[in-house]
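Structures given as structure tokens follow.
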Structure P
Amino acid sequence: MVTVKVHDKVFEDITGIIFDKDGTLSDSQSYLKQLAQKRARLIDAQVPGVGEPLLMSFGMLDGDLDPAGLMAVGSNHENAIAAAAYIAETGRSWFEALAIAKKAFEEAETVLGDRSGTSPLFTGSLEVLKFCHDAGLKLGILSMDNTANVKKFVQIYQLQDFIQLEMGAEFGLKPDPDLFLKACRDLGTEPSQTLMVGDAPGDIQMANNAGAAGSVGICWGDAAAAHLDAADVAIASLDALEIIA
């Protein structure tokens, strides 16, 4: 067990840290914006007039991505359901609407291809993972991306030596605290001795409701971001995490 210091907040007897992926370890904003725009265009080509409303529902406004919006924090399934709801409003049956949304989502990911080039590790993330691991902490990733993409992310950036848990949305949706509890069980840590680091309200709420040792909100470059208010402490970069004992 170690003591982790984050700014003026000290967390004692910590055995593990669970990180979100997109927006926390991975600078995925550019990719997610492209993905939202491609999905909306593909659906609008089949169902004219829904493109702009879809972008707004995804959390895109004037070309910017809301860090607390659906695209940034929701699972692929949640995004597809939201898109299908707009399509269904045009008179399509629910099953047809959902099929159109899912097909467009698959095509958009195929067109954009490998996301690794547009979703790199944030600068300094690798070093933080390494010193946390070297201090004896168990580390995991809990993402609303699918598990296959989480595993691919770990492989691409060669994080296998540091990450012991790779979990995606198939196991549950944030902010359900049961998801954090399962992640802790699989990682081999007690929730009360495990920190959660994430960039979304769902990460923070999930950890707080699960009895985590603490919730660390991150918004790269802006620790004062309003959507992190419920976190025990907010940071602007991962190097704010310190091991002091």
Structure Q
Amino acid sequence: MSRYVQQRNFLKSNFLEFKNIKTDKIKGLPKPPIVKPYTSISPIINLPKVSEDVVKRQNIYECIKDRRSTRFYSEECLSLTELSYLLWATQGITGTNKAGLTLRTVPCSGATHTFETYLFITRVDGIQKGVYRYLPVDHQLLFMLDLDDIDQHIDAITLDQPFVPNFAKKAAVVFAWSTVPYRSEWKYDISAHKKILIDVGHVCQNLYLASESIGAGACAIGIYDQKLIDEVLDLDGEEEFVLYLGAVGKKRK
């Protein structure tokens, strides 16, 4: 049992220790940017405006009741409007407060929003296969790279899934959420990391419920090759690294 002690302690509140720490925010150090920069020459896709018209199942009770991890997908494509909705539901900006912090569709500790959303797209109408990044401020997609045999890359990244092997490569889209930890560390120091893990759970649950509402299914993925996916996305693995994945596709009838 001793090997569990450190990780169990990580799950506990460390507020008494934290309140005696002078954080970088208190020190007056610059606040980290809310999104990663990108070059103006990068291809950008404007996403359709989100509206309730995309929702096929309006009853939230039914969506919660029927939500399951879906690992079998049809060959049907997601529409760009549906993808736009899923991105909005998981990281969309709905406003700002008086302090200039972004308000989003998911709760987040202190509105630090450490996540970047990457997409491995295989079947979305009007979108070529490849790897993309979501730009929440302007609700756009940034094209990153065209992967040959993208399904094989997804398969390699998601390793051996215990229930349905190789299911992720058959999804229409695989969401990959990275974290930029310093966005939270700047404000919460040693308390940041527990908060980041709690917050990413909110994001993925919204993906489940939003997918259910459009007749699609989602499945969270916690088993993946950390080094490989960080390399594919050109992440340094320290200041930014992938934290969680979610596969989405239309349900197989």
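Read-outs: derived from the displayed coordinates by stated rules, not from any lab. From a predicted model like this one, the values you see are computed outputs, not experimental measurements. Cβ atoms are built from the backbone, for glycine too; each structure is taken alone.
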### Task
Using the calculated result -8500 for helix-only ellipticity at 222 nm (-39500 (n - 2.57) for each DSSP H run of 4 or more, over all residues; to 500), pick out the matching structure from P, Q.
Q
### Message
For distance in nm of label points 7 Å out along Cα→Cβ at positions 5 and 221, which structure out of P, Q has the highest calculated value?
### Response
Q
